[in-house]
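We did not get these values from a lab; they are worked out from the coordinates using the rules stated. From a predicted model like this one, the values you see are computed outputs, not experimental measurements. Cβ atoms are built from the backbone, for glycine too; each structure is taken alone.
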Structure P
Amino acid sequence: MILDGKALSQKIKDELKFETENLIKQTGKTPKLAVVIVGDNPASQIYVKNKKNACKYIGIESVSVELPATITQEELEAKLTNLNGDETINGILLQLPLPKGFNERSALNCIDPIKDVDGLSSVNLGKLLTKEWCLTACTPTGVMELLKEYNIALEGKHAVIINRSLLVGKPLEQLLLSANATVTVCHSHSGDITPYTKKADVIITAVGKRNFLNSTMIKKGAVVVDVAIVRDEQGLCGDCNFEEMKNKCSYISPVPGGVGPLTIAMLLKNTIKTFKKQNNI
């Protein structure tokens, strides 16, 4: 069965639209998201445009803070600090990747954790580990929402993550552990990962390499979630050889139309989540 992230994303946005309308009536305030973008990366510009359109759809006000690539680290962090102090702004998103020369971790940690809608500050990552209230990274949370929507049981299951980044792999590991899965994390130094993937009940891959995962590497009935986005001369795809694998998997997500749309939906959900927290709702 295909894990339809596009349909789930629309369902979530429709629910958030209804909730946002009620929150505005209840508080007299409109949730507001600030998106900070440094430089003129074309891909980042497209992502920002998509986020603004999604905000508009559900009734969130969004503002773009566009900064030149020539800005200094100190100037960027000062801008983020100023946004922290703006009480009309509920969420702050720093569009990644930053141009070369910037310290992303330092910049992310300048964002007030309660406004860190990408869930990537050290405080929010740490609170995820200790199971305290926090904002969680959008892509891993989208993966969990997708599994939940299709009633895919995780308790006692063996999940293999092929990625160990702070953006995907490490937060996802904690979310899966909280769902009582047994988790194995594979990465570039793992060598041959086939012995792990062939035993996995659930595989989440985010490598960024066309046909990285194929049907010989999985067991029949496995659940496969493809987080990667690969753009090359052959077009857009993920890590999986989708056509070859789809009949062997019990569930598999496509690229495009899988996790991608859910990343933005989770950004919107985090913005509403923190708006409610800031307004004691």
Structure Q
Amino acid sequence: MKAAELAISPFAATGKFSLFLIGEIGRIAIFFFHGLFTIFTYPFRISNLMDQIYFIGLKSIFVIALTGAFTGMVLGLQGYYTLVKFGSEGMLGPAVGLTLIRELGPVLAAIMITARAGSAMAAELGIMRISEQIDALATMNINPIKYLFSPRLAASLISFPLLTSIFDVVGIFGGFLTGSILLGINSGIYFSHMEAAIVMDDITGGYVKSIVFGALVATICCFQGYYTHTRKEGFGAKGVGKATTSAVVFSSVLILISDYIITSFLL
């Protein structure tokens, strides 16, 4: 009897995990659509939205610009020494531009925003949950999801594409600094070849990715914080810490997975 139970247990564990995963995906989907729907319902909390745009967008500009600059400089340096082997160093501009606009710009910008703003969103909502502030909002007949999640979701959908644009532009000039000023590639060749190689579909694809990443990061981080009290690891400060860690890890992994899926459709 014990041997039969041991033989069945891996299948039971797999089924239990599958049911748990499907349930969590369903809860996250309901949470997202509830927040998305309440963005367009009265009353419109413009001040909350502006506060979140300031926090997620404006306060992330420095880290986005710094990361973009060094990413572009590294791409320019590595790209030059790769292309020069084939006598194609004049194509450094398109290589840097396409890499940033199509892939690295949206992905790295989203991961950096997750590390700075996403973790803060999860921690803030988690602390509000364990201190019963969310329950107090419900008691006062204020929809907690509309008040707490919807402004963060809307601000992410607005801020992520704009920050991605800053990342791309700064990264392109970082590649120009390395490739043209330091390594001697003609600046006209750098930008003219880039202009010829990059089409609007490349830019649109990068924006599509950034919008999807914004929705993912805001939803996962706010969901983890909002439901901190349901975690098995414990309630209180430990639960908030676990929720914040899970928010950053899950968001980063989903950014990479969704990047592959979106790229496979856009190519």
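Identify which of structures P, Q gives the largest calculated value of relative contact order in percent (Cα under 8 Å, 6 or more apart).
On the way: P: 21; Q: 31.
When relative contact order in percent (Cα under 8 Å, 6 or more apart) is computed for each of P, Q, structure Q gives the biggest number.
Rank structures P, Q by FRET efficiency 1/(1 + (r/R0)^6) of positions 85 and 221 (r between Cβ atoms, R0 = 41 Å, to 0.05) and report only the one at the top, that is, the highest.
Numbers: P: 0.20; Q: 0.40.
Sorting by FRET efficiency 1/(1 + (r/R0)^6) of positions 85 and 221 (r between Cβ atoms, R0 = 41 Å, to 0.05) in descending order puts Q first.
With distance in nm of label points 7 Å out along Cα→Cβ at positions 13 and 173 coming out at 3.3, pick the structure among P, Q it was computed from. Working shown, then result.
Working: P: 3.3; Q: 5.4.
Computing distance in nm of label points 7 Å out along Cα→Cβ at positions 13 and 173 on every structure in P, Q gives 3.3 only for P.
Given a value of 15.6 for mean count of other Cβ atoms within 10 Å over residues 29-36, calculated from one of P, Q, which structure does it belong to?
Details: P: 21.4; Q: 15.6.
Answer by label: Q.
To test your reading of the models, identify which of P, Q gives 18 for percent of Cα pairs over 35 Å apart when calculated. Don't skip to the end; give the middle numbers.
Working: P: 18; Q: 30.
Clearly, the read-out refers to P.
Can you rank P, Q by distance in nm of label points 7 Å out along Cα→Cβ at positions 125 and 157 and just name the one with the largest value? Spell out each step's value before the answer.
On the way: P: 2.6; Q: 1.5.
Max of distance in nm of label points 7 Å out along Cα→Cβ at positions 125 and 157: P.
When helix-only ellipticity at 222 nm (-39500 (n - 2.57) for each DSSP H run of 4 or more, over all residues; to 500) is calculated, the result is -12500; to which of the structures P, Q does this value belong?
Values: P: -12500; Q: -26000.
Matching structure: P.
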